[in-house]
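Each value in this text was obtained by applying a stated rule to the coordinates, not by laboratory testing. Please read all numbers here as calculations on a predicted model, not as lab measurements. Cβ atoms are built from the backbone, for glycine too; each structure is taken alone.
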Structure P
Amino acid sequence: MVGTRAALRYAKATLNLAKENGFADAVNEDMKLIDATIVENHDLEMMLKSPIIKATVKKSILTSIFEKKVNDITMGLLNLLIENRRLDILALVAKEYIVIYDFLQGVEVAQVTSAVPLTKELEKAILKRVQESIDNKVTLKNIVDPSIIGGFVLRVGDKQYDSSVSYRLNDLLSQFEDNQYISKL
């Protein structure tokens, strides 16, 4: 992904500055707000990535959205990204900051991809199961992807458990393709 390394550098630098000043928690909340705002507003995302829109316009829009809601360190990051003409990676910086912050706090993120949104009861059951197998605290993130048809895909760290219907169907299809006695249709 373009800008990932740069986003990681900005996120690390911001986290170090925030920790030195005692605002790491507040900046983490700001990053969650920025991430959610960009994800929910496609026009804002396109505006940030647009090379046509001038930096002064972008700055005024971001200032009007976030000035009263975020910490001074976060506003400093926004201004730095504007100065360096890297505002297109703002969403990546926010995501990277959240990941690094959670890692330092000893929090793992369990990502559950399902065809439909999970119910609260199912979220609690999955969270309980994952918590039993991991020493760290766990938070759950649900991603809805209708292409998996049914079931779920659970990813924690670098481990993945795929119990989706689409995975099972593809596995079955590959078994049929290897069978010499069944003609191709």
Structure Q
Amino acid sequence: MSGPLIIPWQGIMPKIAKDAFIAPNATIIGDVVIGSRSSIWFNCVLRGDVNAIRVGERTNIQDGTIIHVDSGTEANKAGYSTFIGDDILIGHNAMIHGSTIESGGFVGMCSTLLDGVHVESESMVAAGALVGPGKRVLRHQLWGGVPAKYLRDMKPEEINYAPDGVAHYVRLAEGYRAYFIENPA
């Protein structure tokens, strides 16, 4: 078994916390920082080649997710980096492009966030949603659909689910990390 593919780009090497779990077939490229106890699962790609990607602590990015950035246009010369805070759940096969997800946010499986999207703390993007450029998901809101729109305010049990889910993934990642340390390639 080989380790993850960690690639410097234009002299910038990804920075990954020593206690983060990066699956053996994940790919991390360029200007990417991954915080303590976060997990990047199987077949994920984080490509910080033309702008920055920041992933906070105890955040999990589940299998098959792709995270990228935008280099900019004439109208927006700075482009869009991707900022993902602490204690976030990102479901399988999500596509996050030049977006911000505040700490405690939840992004469902197979959802897409496009340039300039901002998901506030303790809010949720439903599975399969397509959040268009520049949209803002306010705190405690649930958005879903294609294109995504505000559906309703979240129920207390939905808000309270995220910390339990985060704790589950932290424990799961610790187990996988230990397994791969004990069973190197």
Structure R
Amino acid sequence: MRNTKVAHRYAKSLLDLATQRGEIELVEVDMVNLMNMARDNRDLRAMLSSPVIPSDKKEKVLNALFGDHQSQLGIAFMRILASKGREAYLPEIATHYVELMKQRKGILIAEVRTASPLTDELRAQIKVIIGKMKKGDAEITEVIDPTVIGGYILKVEDIMVDASVSTQLRKLRREFTNNPYEVKI
């Protein structure tokens, strides 16, 4: 279940509440733990999104997993969502909370898609390109995608630079099919 708008609103509300209470960092640790656990544990994601499992049982599981490690605000937030039947949104809310914290700290979120892993030299060049695009520290996520063929696709927040061979080949194919020149023999 992906509902980004709902998850973003909950994450923003949690951030606002954590700011008021002065628990931003504690809640951030909680959300990072939840995000990592949900990412690594398919059973947890399935349990949270299952309509068959009652909310009170899900709340007990969340208490068992996070009760000792959570801040009071973090565990209360999870309990409220579980009691309202919104626990399926928790992994996505955690992800949005972490992204909001990165924005608040001035950390840029960048993704580089390449056909093969980046070398240290290329990674440094990508950081220079990102520095020219936007100011701030960049957290780079590298994605290996063989369909890129060569070059790279760089996404920095809302900006995308497509310098991939596959895109250049597509453009050439379009140019050749739309070419009005006819050969006369």
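A few comments on the model shown:
- If Cα extents along the principal axes in Å is computed and equals 47, 44, 22, the structure in P, Q, R: Q
- Comparison of P, Q, R by FRET efficiency 1/(1 + (r/R0)^6) of positions 48 and 120 (r between Cβ atoms, R0 = 30 Å, to 0.05) - largest value held by: Q
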